[in-house]
Structure I
Amino acid sequence: MITTRIIGGLGNQMFQYAAGRALALRNRDSLAIDRQAFADYNVHAYALDFFVLEVPDAPAGLAVPLGADSRWTRLLPWRRPVRHVVEKGLRFDPAVASQSGNVYLDGYWQSERYFADFADALRRDFQFRHAPSPANAEFVKRAAADNTVSIHIRRGDYVSNPNALAVHGTCSPAYYEKAIATLMEECGSDMVGFVFSDDHAWTRENIRLPIEMVHVEGNAADKAYEDMRIMAACRHHVIANSTFSWWGAWLDPRPDARVIAPARWFADPGMDATDLIPARWNRLQVELGHSAVTC
């Protein structure tokens with residue numbers, strides 16, 4: 001059995017599920033999830049039940065206790081060992097993707113290389129369980145029209161929390177201006193941008209783009225998946241340094257979709273996210289601003 005630990009926001013949970021699901025499929029094995037960390041985690045809620053995927057919780061006696069650091073943890077009722085695989089860094093680790101037997105994955109696994117060979121199966125798993133509300137259904141319909149682009153502007157704790165700002169930074173207006181200019185050259189000037197943000201007031205004041213901009217508002221944090229559904233319906237994508245919009249772009253299966261991502265994912269120069277952006281996406285380089293920004 002493959003067990004994957006689930007924690008963090010929706011995007012991180014999807015990476016953790018995807019790595020575990022792909023490893024289970026690679027081994028023709030079953031997958032279980034360990035979500036016990038949410039018992040005392042108040043930042044985000046477990047969110048994978050927004051998708052049609054069906055995955056059981058790790059059975060009692062199987063999940064590795066929080067804080068376990070041994071390579072082998074004997075917890076199965078019949079005393080077979082569980083290999084506790086802890087993420088060593090941000091780069092793709094091929095040894096993780098080749099594990100077999102009873103494996104407990106403990107990390108974020110933020111690289112498509114952990115699951116690209118099962119992309120079709122994962123996109124089926126990540127279909128949304130419930131139909132959109134009427135307002136969101138209208139956004140989806142409009143987003144699915146020709147020459148639309150999702151634009152994600154992540155602020156929130158990236159701005160309000162000094163530690164998060166130092167690690168992540170925020171994408172500058174110059175990044176979005178250059179991204180849209182690049183897309184207009186490739187795809188035409190009649191583009192319509194669907195703007196997703198946790199700070200629409202700031203976005204309206206500071207992000208001025210030479211295209212029509214539709215601000216997607218009204219979905220509370222517990223309905224964030226609705227924004228992701230609309231993102232994925234757009235024809236092209238300009239993502240922030242956020243796993244949420246990473247997945248909004250990745251769920252779009254069209255091979256000719258243009259995705260623009262920041263060349264730097266973290267403001268912290270010690271964090272190497274080289275393997276996070278798929279090679280087929282456009283990594284956009286722009287100069288850093290005076291505040292802590294990543295792109």
Structure II
Amino acid sequence: MTLARTADLIAAARRRGRGVAAFNVITLEQAEAVVAAAEQAGRGLILQVSQNAIRFRRGFAPLLAACCELARAATQPVALHADHIDDPELAGALLARAEELGLGSLMFDASTLPYEQNLAATARVAAAGHRLGLWVEGELGEVGGKDGAHAPGVRTDPDDAVAFVASTGVDGLAVAVGSSHAMLERTATLDLDLIAVLDAVVPVPLVLHGSSGVPDEVLDAAVGAGIRKVNIGTALAIAGTARLRQELADRPKAVDPRRYLDGVREATAATAVHLLGVVA
């Protein structure tokens with residue numbers, strides 16, 4: 001299976017009236033688990049590496065290169081996405097090496113800037129991405145919980161969303177409809193009516209961030225209302241960390257990471273398989 005294009009996966013999901021699960025990964029084990037989940041579930045997905053993960057890894061090439069190799073070897077279509085990039089210099093560096101790294105898409109997040117600055121910055125990145133054939137995501141309404149910069153009560157205004165897409169040329173729009181990043185419990189309540197309104201008036205696919213905090217039935221309903229790309233990260237970390245604690249407690253003398261990371265990878269994959277069943 002060749003490396004998939006984000007645009008193709010989302011277009012196919014749109015035709016089905018379902019979504020594409022987009023998993024944020026930080027470690028190689030998480031990336032391996034997500035690809036294994038795609039194969040177990042028989043569904044395509046998006047592997048995402050965020051700006052925060054890039055900084056943690058001290059460079060974007062190692063993890064993205066590994067994700068690219070995993071995607072190329074996968075038996076199900078897997079696309080690569082650079083997520084929540086708010087540094088224009090990093091966006092430029094990623095675009096310059098997009099083909100080498102196998103990137104199919106990039107999300108440029110200027111949502112904390114004043115509206116006009118967000119428009120201008122996002123439009124520049126979208127134009128540059130389009131010249132390379134990339135699918136580019138933008139964000140208008142802020143999504144709660146991200147580094148204290150976003151207010152959970154913010155909601156995307158439909159008229160503003162239509163104008164934003166027209167002015168920036170983005171291919172997908174991350175909307176604020178009630179979810180919040182980094183939630184440890186699945187208690188988020190989404191504005192399903194707003195999602196339906198946005199889906200009716202916005203000409204590009206809608207993206208839900210902070211999906212780990214959304215219960216299965218609400219997540220399913222959000223996809224039914226029009227969400228087409230579903231970002232998931234914290235749920236993988238919760239599953240993997242719980243398994244790691246269990247593995248280390250069961251093996252107090254373990255020093256070889258293979259002895260406990262295999263279980264972490266297994267638990268992470270199981271969570272991804274479950275969420276693929278909800279979203280796709």
Structure III
Amino acid sequence: MTVAPIQALTRRRALPVGQNGSLWEARPSCGIFEFRGTRLRIAVEDPTEILFPTDCGLSLIAALDGGGGPDLEGVSALDIGAGSGLYSVALLAAGAGRVTALDINPASAAQTAANVVANGLDTTRLTCVTSPLGEYSPDERFDLVITNPPHLPYDPSYARGDGLETALVARSGGRAVYEDVVERIDALLVPGGTLLMAHSSLADVPRTVRELTARGYESGTLEIFEMDIPLLTYAEHKDTMLRLLRERRAAGLAEFDGSRFTVHVLTFRRPPDDGRR
């Protein structure tokens with residue numbers, strides 16, 4: 001599996017202000033998108049339990065559809081934080097041999113499988129697993145790992161304890177899942193394999209790049225998207241969340257301007273023969 005060369009000047013796409021879901025043709029519980037020549041549909045039966053994919057998550061799809069990233073034909077892939085199955089559906093439609101959809105939210109498995117079926121894709125190529133990433137021990141490693149981690153900082157005042165929280169909010173200043181991915185990636189990815197990540201500028205992009213390049217991973221940026229901070233679900237706690245984000249920005253751990261932030265679509269390629277097991 002090969003990674004396409006990254007352009008020296010990374011493309012930056014600014015999404016319209018105040019138009020949540022502007023990459024979608026329909027909202028808020030059903031969306032239609034095209035990926036590598038196939039028109040696909042994602043639905044969420046209970047939007048209070050499973051987050052309908054936001055522009056943050058869809059940005060990775062848009063970047064890959066633009067001709068960047070790896071060849072997906074025949075790969076074995078792990079979708080970390082599968083949610084509604086957006087990435088699992090796209091990968092299967094693009095010819096992935098096998099996809100494992102991993103999510104801590106039990107409702108994700110049924111919703112992902114339903115979206116695979118609704119798009120006429122082969123369910124025998126899909127495996128759904130309900131588990132925290134830190135406790136997940138696969139029998140084999142994958143050619144491709146893809147993820148859009150939760151990236152908003154946690155605070156007890158707006159703790160929900162539901163599927164929407166697991167999709168949007170994480171401890172360690174919004175970095176908990178990023179840290180788990182970095183810690184576990186060698187156990188999940190074959191030598192020469194690729195990690196694809198939609199990385200929020202609210203969660204310290206440079207740190208993730210530093211930590212993975214220090215391990216010998218080749219890094220690149222496919223595209224950068226500018227968009228609104230997804231505060232709609234936490235509207236009544238907006239002031240608290242923005243205060244936490246400003247504190248992280250003052251410490252050099254987040255980047256945003258007013259209510260606008262960026263999502264960096266990143267690729268990390270593990271060296272083919274790095275000697276690690």
Quiz item: Between structures I, II, III, where is distance in nm of label points 7 Å out along Cα→Cβ at positions 38 and 238 highest?
Solution: III
Quiz item: Rg/Rh (Cα atoms, Kirkwood Rh) was computed and gave 0.93; which structure, I, II, III, did it come from?
Solution: III
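Where a number appears in this text, it was derived from the coordinates with a stated rule and is not lab data. Predicted model, so just to flag it, every value in this text is computed and none were measured. Cβ atoms are built from the backbone, for glycine too; each structure is taken alone.
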